[in-house]
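Multiple structures are listed underneath, in structure tokens.
Every read-out reported here was derived from the displayed coordinates using simple, explicitly stated rules and does not represent laboratory data. This one's a predicted model, so the numbers in the text were calculated from it and none came from an experiment. Cβ atoms are built from the backbone, for glycine too; each structure is taken alone.
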Structure I
Amino acid sequence: MFTLHCTAKLRDRLNRRTSDVRHPPSTDLGDWYATALFWKPQLVLLVNERTLLPVLLLLAPAATLPERIGPTVARVLERHGIAPEFIEREMVAMADVEVAKTGNRSVVGTMNEFVFQAEVYRDHGGITDLLHLAMRLAETPCGAIGYDSPVRLLHQVVAGTAQ
């Protein structure tokens, strides 16, 4: 179980009841944050609260978004070279999703920076593949995690060496 902390513009699209009660995540990576990108086609940018790992997926159909997060995260983790056993544990724990409002301003700020960078990569770099775009964003040094990159912190979390 994990909480998907959504921006107001994404919560409006999901048309799902939000939870005011915070439950601790049962995933190793913890909770995720999400916002809508009103591109053509419309997307969702997910950012992991613990590692700031970015993941992109199609918004439509919005009603099935919570169920599509786990498999999409699994593909990104696999592409980053994460062990299948870790991915499987994470996917089982991600089966139960709770939707809530955003609460961590640092993660929201990082998410906004990723939106800007993704637009630059798309408009000026010609990157349109969502997986490739997420991989590129994951290499970005982020101040919220000590100017490390999300992909390096991800590998530290998986290895059990993250602080």
Structure II
Amino acid sequence: MNEATELSVVRGSSIAGELSDAECAILAGVVTRRTLKNEEILIEEDQIDHCLYVIVSGALEVCRHAGGGWVALHVLKKGDLAGELGFIDGQPHSASLRSIGPTEVFILERSQFESLLERHPKVIYAVMRTILRTVHAILRRMNLQFVELSNYITKQHGRY
């Protein structure tokens, strides 16, 4: 892909929310893109992957192996981040990511990202804030789902 295309993809992504055009160009210089076929695995559960993925088009299913098949946990769509915790802490992933139809992602490898630290700390800071917001939103959603499930199981609060 040419630089203008990469810049356009980065600029249009959720990761660029706090970045200027010049900062997006810096980030675009360290990302790569990958196209996945239907049901192709991007991340395997229990594997370590030091990349952050941003869905450019298509969708990814967050899933786990169970009973000889896949159990879908969540669906990520265009603009969503994927692999953010592994990108930050380097721990094995708790679930797999599998494409739903043709899917394109851009990839930010941690080593490439860290290479910007000395020269462009504001880019690092802005991207990390975006990742933190994403993780916070996921945690909030999971907490709400836990409360709803607990209320359902215990039949509390008269809503069930």
Using FRET efficiency 1/(1 + (r/R0)^6) of positions 56 and 72 (r between Cβ atoms, R0 = 25 Å, to 0.05) for the comparison, can you identify which of I, II gives the largest number? I
Can you spot which of I, II the value 15.1 was calculated from, given it is mean count of other Cβ atoms within 10 Å over residues 8-15? I
So distance in nm of label points 7 Å out along Cα→Cβ at positions 24 and 144, computed for just one structure, reads 2.9; which one of I, II is that? II
Output the label of whichever structure in I, II has the greatest value of mean count of other Cβ atoms within 10 Å over residues 16-23. II
Source structure (of I, II) for Cα extents along the principal axes in Å, for residues 40-95 alone, computed value 30, 26, 16: II
Can you say which of I, II returns 2.0 when distance in nm of label points 7 Å out along Cα→Cβ at positions 112 and 128 is computed? II
Given a computed value of 20, 20, 15 for semi-axes √(5λ) of the Cα gyration tensor in Å, which structure among I, II does it belong to? I
To test your reading of the models, identify which of I, II gives 1.1 for distance in nm of label points 7 Å out along Cα→Cβ at positions 88 and 136 when calculated. II
